[in-house]
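Rule-based calculations on the coordinates, nothing more; no lab input. Nothing here was measured: the structure is a model prediction, and the numbers come from that model. Cβ atoms are built from the backbone, for glycine too; each structure is taken alone.
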Structure P
Amino acid sequence: MNQLKRLQSGVEGLDELLKGGFVSGSSYIIQGRPGSGKTILANQIGFNHVRDGGRVLFATLLAEPHERLFQFLSTLSFFDKTRIGEEIQFISAFDTMENEGLDEVVKLLRREISRQKSTVMILDGLLNARSKADSPLNTKRFISELQGHAAFAGCTVFFLTSSQLDDGSPEHTMVDGVLELGEEQVGARQMRRIRMRKTRGSAALAGDHECEITDDGLVIYPRLESTITHSPMRDSAEISIIPSGIASLDPFISGGLMSSSVSLIMGPSGSGKTSFGINFLSESTAEEPGLYFGFYESPQRLRLKAKALGRDFEALEESGALTLVWRSIATEKVDKLALELLRLVEQKSIKRVFIDSLGGMGRTAADKSRLLDLYTALMSELRSRNVTVLASWEVRSILGEGIDAPASDLSGIVDNLLLVRFAETEAELKRHLSILKVRDSNYDPALLELVIDHQGVGVRKAFSHVSDDESSAIARPSSRS
């Protein structure tokens, strides 16, 4: 099968979205409302292209001077003023369009493509060309004539427009691909997105994908569940038992946790979920490092909490056995977080991960309906890399029976499910641990007491004087789980 020659955009996430990059010699529309990032993306592609040895012609049909554009672009790391005039040429065709018409614009751009030996042309202001054309047929002819000469010269063309063109517009029917940039309000946050509305001669990841504008330009985060599809096929056939970090718990779960398994510990605030995770990570070594990936406890506070439990996180960090990462829920994006987590696992050869918490991570998602798919893809990928995962989930109910599960199909995401609840016993508030599920292994279903003190975290059989009614109320989850 013949492979089409590709033009790499150099934009993080975009080439993955395009399954390898743009098709060389093809034409594309980049559309979106003013401020959506079209001009930044186009210039990012252009400057990345000249760094790879290409030559770029940037033509505009707008009245705005190029000096103003350079002023804005100078704040971005990809902008290199020394490339302008040689490898990347900026010209204005606005006066030619206004005074002589679109036919003369085509002639001007043809001459410049040939003179500059351009391998990429960016034309900003397609909406003005459409307004200048007498009819949809003339719009098609304008695009067709530019495409024909550019393709003959081996030049890839990008048309920029602020118009929200529909799929049946003359412009869409003529080009090979359409990228749409947009924004949406999610709560108090403004979320940027990108979508491939059309691709000809090439596959692409469909649907909306989150993106953001950083000091490096536009960064795109393809939906994790659309990029990770073969993880279960890479699962290891070798399973071993590893310590949970709580020695007194291991006898109740057949000696410990299965390697490459995913465990979820649920409970209300203050029930000991993070303390449980600290003990889990304390088993990390320089040969099999651990990662704390959290949203509530800063590294400083986590070190203090670990010290109070008799665990020296600072020593583990110094030895390379442990990495602590905290991220703000208010500013992050869920696909960005998942990608960062996987990158850290790969870079540091991580074998233990504590995610504190899945609920916090889920709060960064613009579309909550896809969380189950995202978590499933993420956990499958971690399993395939022989990573053992512990994640926490906070439930609202402190003493009642209700459980706010992270997804309706919880059992499909995790291998082991633990529930910590508070119970009043003889005027004392105690923590009780229920083992609800251990996949592919025997476990003791007895109600356990979770003890957290200056000696650390431990479990023991719940007091015998707890009544059967109290025990069943503590151990039995709601049907909503």
Structure Q
Amino acid sequence: MGIPKLLFLYQLITKSTFQSLKPHYNSPLISTQIRKITQISTSVDNSLHSNTVQFLANSPKKSVIPLIEEYEKVNVVKHNELKKIISTLRHKHLFDRALEVSEWMTSRSIGRADPGELAVRLDLTGQVHGVDAAEKFFKEVNDHSERMHGVLLNCYVKANLVEKSLSHFQTMKDNGLVTSALAYNSIMSLFTKVGRLDEIPTLLFEMEKKGISPDIISFKNCLKSLALKSDTAGLEKLVNIMENQPRRLMDWSICCLIANYFIDGGCKDKAMYYLQKAESGIRDNAVGLNHLITLYAKLGDLSQVMNLWRIHKHVCKAQINVDYMAMIGSLAKVDAFEEAETILREWESSGNSYDFRVPNVLLLGYCQKGKVEKAEKLLEDIISKGKTPISNTWSIISSGHIKCGNMDKALDCMKKALELVTEHQGWVPNQETLLSILKWLGDEGTIEEVDRFLEVLSKSVPMNQEMYSTLLRANIRHGNEVGGILERMKAADIDVDEETSKLIE
């Protein structure tokens, strides 16, 4: 069947779907339609991987091994498909699930583990069981290549083990196992986390001295270290080095990164220079234009924000939800709320799928500027149009009420947010907002209010020290016996914080 016939059948079956899925960038109609056909064929794929992805969407915290074993009863489980599942699980940060599949694959002797799989297994072991388990696996495996050493180094770095990381790094260098920038980048990352910023540029010069070419990650680490120290002079010197590299490093994304650092350092002119340089290399790149819009908003340049939005609409033809979110958030940042509401109305009539994260950006902007009444009015208008807010919407309004000192209203909004949470949604409240409400309840709430709120909250957040402290403070304030609460805390291995301990005494 030729392409024209495929296109005809596709349009016949799902014409309305095609009309609603506009291309995000300029591309020939044929290419766009073929891409949609590919997406449809993927959606009806009945492979083990596709079944696993669908299972994870509904039950992200459950093991996929029973699913694989059920599939195995009537199908051959292929090595490459299991590798693909492990990759997907890692991408979703479900490391324990990925390790289960890796171990199951080994127990069934499905395929021979290649060096890449061993490296993945080592990384997963470290992620799930910690450094000691990773070291044990490393010693058991007869593969002490540069790759495996590098993964073990990453395990030390992730655990912030400075001495072990440096010792292992030195061992790698002594044995000629540092031939690329990867290990250096790991140490740079560690030094950033522990605040040893002065040593990062030294590593860059050591690499060049040893004939190891720094990659873009190396330069980014150095840029970040200088920005964190507010060393704008050093930043400028490093940027000059980057511009004189034989390979092209200064693409639009790096220019935006450098501009952002100069904005933070108060160097507006230098920031403008790199923003203009980035703009010359972006053209019809929607992601790049969104970055520019956000950075010009950070500079407070409303006229350039509006100008780039006009360019966006001209060169990209169609704007998707993330584009509207970037624009609305940028307008809110520069207090251009009328313009932001205009863009929101434009989005509502765009034909894009309704995603509450878009209006949430404007609601958050209002709340951050202390305009919670405006946010509530906007939300009321949206609800009157038949739209149902998500949990995060009510959490945003709750934070706005906290900022304005309306704790009763903040509590009501947070309860609405929690009541919307389903078993598999995975949403948890903003920590700062939640702690403010818990502290207020402990200091001023009635026992009934505290009990009701904790009952709803505990369905999304396991009982922790802050929640127990709220319960204790409220009961102590009302003269109630707290021995039972302390016993529950002891059974859960949760300590009483210092402030609450003084109250008990």
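If FRET efficiency 1/(1 + (r/R0)^6) of positions 110 and 126 (r between Cβ atoms, R0 = 25 Å, to 0.05) is calculated from each of P, Q, which structure is the one that comes out at 0.90? Going label by label, the one that fits is P. For which of the structures P, Q does the calculation of helix-only ellipticity at 222 nm (-39500 (n - 2.57) for each DSSP H run of 4 or more, over all residues; to 500) return -9000? Label of the source structure: P. Upon calculation of FRET efficiency 1/(1 + (r/R0)^6) of positions 246 and 342 (r between Cβ atoms, R0 = 41 Å, to 0.05) from the atomic coordinates, which of the structures P, Q produces 0.90? The value was obtained from structure P. Structures P, Q were shown, and Cα extents along the principal axes in Å, for residues 174-325 alone at 56, 29, 28 was computed from Q.
Out of P, Q, which one gives 14 for relative contact order in percent (Cα under 8 Å, 6 or more apart) as computed from the coordinates?
P
Could you figure out which one of P, Q the value 27.5 for Kirkwood radius over Cα pairs in Å was computed from? Corresponding structure: Q.
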